[in-house]
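What follows is a group of structures, each given as structure tokens.
Every number in this text was worked out from the coordinates using simple rules, so none of it is lab data. Since the structure is predicted, the reported quantities are computational estimates derived from the model, not experimental observations. Cβ atoms are built from the backbone, for glycine too; each structure is taken alone.
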Structure P
Amino acid sequence: MVSFVVYDLAFLVIFSIFVAFFLYKKRNTGAMKREGIIFMYRPQLGVRAINWVGDNLKKTLSFLKYIIVAIGLALMAGIIWLLGQTLWIYVSRPDIMQYIKAPPIAPLIPYFPKLFGMESFFPPFYFTYFIVALAIVAVAHEFSHGIFMRRFGIKIKSTGLVFLGPILGAFVEENRNQFEKKGKLEQMTVLGAGVFANVVLALIFYGLYVAFFAASFSPGGYIFNTYATSSIPLANVSGFIDEGNLTAVIAGNETYYLDEGLATQLRMNASELFVYLDTPAVRVGLRGAIVQANDVKILDGDSLREFLESKNPGDEVTFTTEMDGIRNDYKMILDKHPSDPSRAYMGVGFRRAVPTGLIQKLFSGFMKFKEPSTHYIPSWDGDFVYFFYHLLWWVMIINLLVAFFNMMPLGMLDGGRFFYLTILSITRSDKFAKGLFKVATYAILFLFLLLMFFWFIRII
């Protein structure tokens, strides 16, 4: 099977050729203008579409302005809180750099999960995803700006597409003087319209993401994330034996085990040691999602429990697991269950994380549509299912990222003037609003530098 990287690079080449041909054909038209290495295409179709929506949906747009401003304020508060939380984590949890090597402000470029060693946190990010997502995000963002400019009588000079090689963007040029003469609410609505469109698109693509998952995936295994565990006094430990993936811990007449995650405890001066019990799954080093037991297919946790209930302690079982698309077989002798000696026992489980922070709770809520301990498999062509599934995910996520990022109180972003107008509306002091806006801008930039500094010193 040809790797999707090959398809992705082929798409990049073909798309680049198409863009080059398009730019060449339009080179002598009034709609195309070159500014350095950037090409700007200004068709009249965009202006006409914006004018039509702005003129025909006046009542709806007037109602939406209050929602847009509210969402803008929420996003601004959210991104400031997220930046503060990120800084606190980097300051209070220096050990986090052992697991996350990427800088806290990492560029959203194709293949960045592989480049920064973040493949366990993010799905693949191809050029195809980057181009498609950026085009959808940019066009919707700028189009929404334009619609509300038209609604409030702000002249739109031009709209169009921006080309930086194969990378697409969009823009709307407004009459700046007319814009700044409008009321604070109107200005804030225009500024927040772009991120509002991105939030709406994120919700739409979330719905498509869930629907596609339901139609294209089915249960095909059980995911365990822990072995049977216990804690022992560190003083009772008499030695350690390296056994490859696991480290055997000798305490008296008993043997326990540590993996790399648990082994970090040894560097934390703990009085007790959190360990794995000596169980069949630990002894064979069971890894991956359990997809089969002997000749029985394992679909989820319930089917695994049913299989074990049909076995007796001392039975030999071959478990088949799948990890990163590779299947492995593990033979083990089942033990007696600690709470019921008549039942067979292998010693795996799934520990559910209890969401604590706001972000964790929101993420947990968004992922309610699938069971975290179930290994899902594609119902049709696996590679293409994953390709489109991840595409929907990235379009959703990038819309959210752009919405949050654009509402930061920085001068070069929509959030900069939005913040200034917010403070002006509260204090009615232009001098105070401008001063606080300047302070906020420098504070955010300083926060970025501080985050990068903490990351840098932890890395070196």
Structure Q
Amino acid sequence: MALSVFDLFKIGIGPSSSHTVGPMRAACQFIQYLMENKLIEETRRVQIKLYGSLSATGVGHGTDNAILLGLMGFEPETIDTDRVNSLVETIKRDRVLRLNNHHPIVFDYHHDVIFLQESLPYHPNAMTFTVWGQQAEIYSNTLYSIGGGFIVSQQQTQEGGLVNDKTRLPYPFSSADELLHLCKTHRLSVSNLMMENEKCWRSEEEVRTKILSIWCVMQKCIENGIKHEGVLPGGLRVKRRAHQFHQRLLDANKPNIITSTLSAMEWINLFALAVNEENAAGGRVVTAPTNGAAGIIPAVLHYYMKFSPKACEEDVVKFFLSATSVGILCKLNASISGAEVGCQGEVGSACAMAAAGLAEVLGATPEQLENAAEIGLEHNLGLTCDPVGGLVQVPCIERNAIAAVKAVNAVQIALRGDGHHFVSLDKVIRTMKETGKDMSEKYKETSQGGLAVNTIEC
């Protein structure tokens, strides 16, 4: 399957790509089907069943609300995040749901949204939509949110999962070894190779423009995260720290602060905290490659762009393209879904991607880049997904900060070598997949184990 940089980096809404962005897209897709088949005017009732992880932590992630908004025709890329709460409150209060924001039906949230503990075989993040007419069922379909905002329908699962993109890439690869071989054979950097592949879908100018627009959203997310204060929603009363963190950094007034390793770590921590606090608050974020790990890549890139004297827009493009190469490998050969392989699939993949991007802009060889990504992923193996209260707050926010710093350290180690190392990125990705299979369901975004049950909620 051919994947683009814009498959992995999508503008959306917090707090979760698999539990918020994906379900909203699925609901919107379901409504589009009803419209295309002229079924929407016949619809009198809609029922939503949530399974597995979507049921276990769906309320904390806003899955139910996201689906209602999707059924109204709103998309995560464009919805006004400030209107989300009021729109949902109106539906529940009036007990009326306007399908595609047009066709009104009676809707009883407590009766028409059903949470089921069972998991369906294909993926833990499953949801079934069923619509009835005046007298009988009209249509039903099951869709899966498989991480990073990706959606798979029941029909697609019967056809082998994600529909294969028939685009013929000039430099196709399905492993890191193949990627390195292509780079060596054609004397290309990883970012140049990725750009040639991207040009199969759109012009080079369009690729650059779209990447820079995504980068602008990331920067705005950091800005908003630093600006906002208060307590995050959800009931845990987790205090936002980025604003105060920023003030203390500014007040430090240390000479040559940029050259200090400790100070560098603090700034990276700040940027990651800012993004993930904004994500937890339901703000506008970019999947990178998921919402739960959305702070790692922008934190690393923002630090580089802010403090590197030679940083330029071209570096942003190279960073995204190189990061995508690793994200593709993680997505196709393992998973980026916390519900499928634990947080190693989200934070681990993002850490590896950030390491690859930073290595590229710092002049790494393809071999050194692969080494940096391998180090970043290897040292997140086995990381569980155990969100307290089913919210993307504890330990998720701090976990992004730690992984962002870890990505930088991975690059430092890789650049001190020549690219040759003992464990390959391919082997680490395979290990992540196998570890995810062995991992108890308690540690896969169900909030049934780990910190989620050993932490007293306030």
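Of the structures labelled P, Q, one was used to calculate FRET efficiency 1/(1 + (r/R0)^6) of positions 75 and 443 (r between Cβ atoms, R0 = 30 Å, to 0.05), giving 0.40. Name it.
The value was obtained from structure Q.
On distance in nm of label points 7 Å out along Cα→Cβ at positions 171 and 235, which of the structures labelled P, Q is highest? Display every interim value, and only then the final one.
Details: P: 7.2; Q: 5.0.
Largest calculated value belongs to P.
For FRET efficiency 1/(1 + (r/R0)^6) of positions 27 and 107 (r between Cβ atoms, R0 = 35 Å, to 0.05), the calculated result is 1.00, so let me know which of P, Q that is. Intermediate values should be presented prior to the final figure.
Working: P: 0.70; Q: 1.00.
Computing FRET efficiency 1/(1 + (r/R0)^6) of positions 27 and 107 (r between Cβ atoms, R0 = 35 Å, to 0.05) on every structure in P, Q gives 1.00 only for Q.
Out of P, Q, which one gives 14.0 for mean count of other Cβ atoms within 10 Å over residues 11-18 as computed from the coordinates?
On the way: P: 14.0; Q: 30.8.
Going through each structure in turn, the value belongs to P.
Using percent of Cα pairs over 28 Å apart as the calculated read-out, with 48 as its value, let me know the right label among P, Q.
Values: P: 64; Q: 48.
It traces back to Q.
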